[in-house]
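The structures come next, written out as structure tokens.
Only the coordinates and a few stated rules stand behind these numbers; no lab work does. Bear in mind that the values here come from a model prediction, so they are computed numbers and not experimental data. Cβ atoms are built from the backbone, for glycine too; each structure is taken alone.
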Structure P
Amino acid sequence: MQPHSWVAIVTLVALLVYVWMALRIAGARSKTGIQAPAMTGDPVLERHIRVQANTLEWLVIFLPSLWLFAVYWSDLAATICGAVWIVGRILYALGYVADPAKREVGFGIQALATAVLVFGALGRVVYVLAVVGN
């Protein structure tokens, strides 16, 4: 059995980035004095919440495609794409909180990495089915 250690590390780092985003919400709440369950009242708090929510939306697509790409293609390629995704999400988070107009670069980077993983895994699975039949 192949251990997929690097892909496991990327998975865990992606989850730690998500935790970092949640902690940033707590910090923004502390600075603004807006306590849960309130979700509005300060634009910076709202941006932090949106960054975390958007990241959760993308994790659902990213994580399965990361692992399927690793299984059907390559651990190294999946690890590289995963690391690019993480960098994109961090750039997205920092840009969005500073100014929502600055989120595009990070968003584009992570979206491209996800597209490579999704369509790469899908293409390889279809190829394997067509050639091997299993």
Structure Q
Amino acid sequence: MSDKQAIANSLIVKAKTAHNSARTLLDVGDVDGATNRAYYAMFDAARAALIISGASVGQDIGRTHSGLIGAFGNHLVKNGPLSKEVGRLLNRAHEVRLVADYNDDSVQLTDAEEVVKQAEYFIRVINEVFFAKSC
């Protein structure tokens, strides 16, 4: 296994762990925490996809959120293999996470539930497209 494969595999495991944490936080009523963890689950899955896909990005692509989201859209959504819907999920999760982390108000329960649900879908798609052959 190459270094890139090992890093990507580590990131997809990290994404799944963050998603499990998001569900747990949602179950105990921490909507902001659940939103944060769901977004980071998607963030790590997106990093993993970029690395494993062979896109011309550095392994430090996760240094900035906008850089990662832009690279994800340009390399994996714009001309495939991922749908625009999947790209929009990452953007939406980022927007809701900003509310959770930086606004005085909490995220609405329904928004948090949706982001956690979307994170599960997002990770599943990334896993199926980029990791199904290696699992």
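Side notes on the structure shown:
- Test item: distance in nm of label points 7 Å out along Cα→Cβ at positions 56 and 88 calculated as 2.1, pick one of P, Q: P
- Given 25 for relative contact order in percent (Cα under 8 Å, 6 or more apart), calculated: source structure among P, Q: P
- Origin of the derived value -29500 (helix-only ellipticity at 222 nm (-39500 (n - 2.57) for each DSSP H run of 4 or more, over all residues; to 500); candidates P, Q): P
- Structures P, Q, by mean count of other Cβ atoms within 10 Å over residues 40-47: label with the highest value: Q
- Computing percent of Cα pairs over 13 Å apart, for residues 8-47 alone across structures P, Q gives 54 for structure P.
- Structure with the greatest value (metric Rg/Rh (Cα atoms, Kirkwood Rh), set P, Q): P
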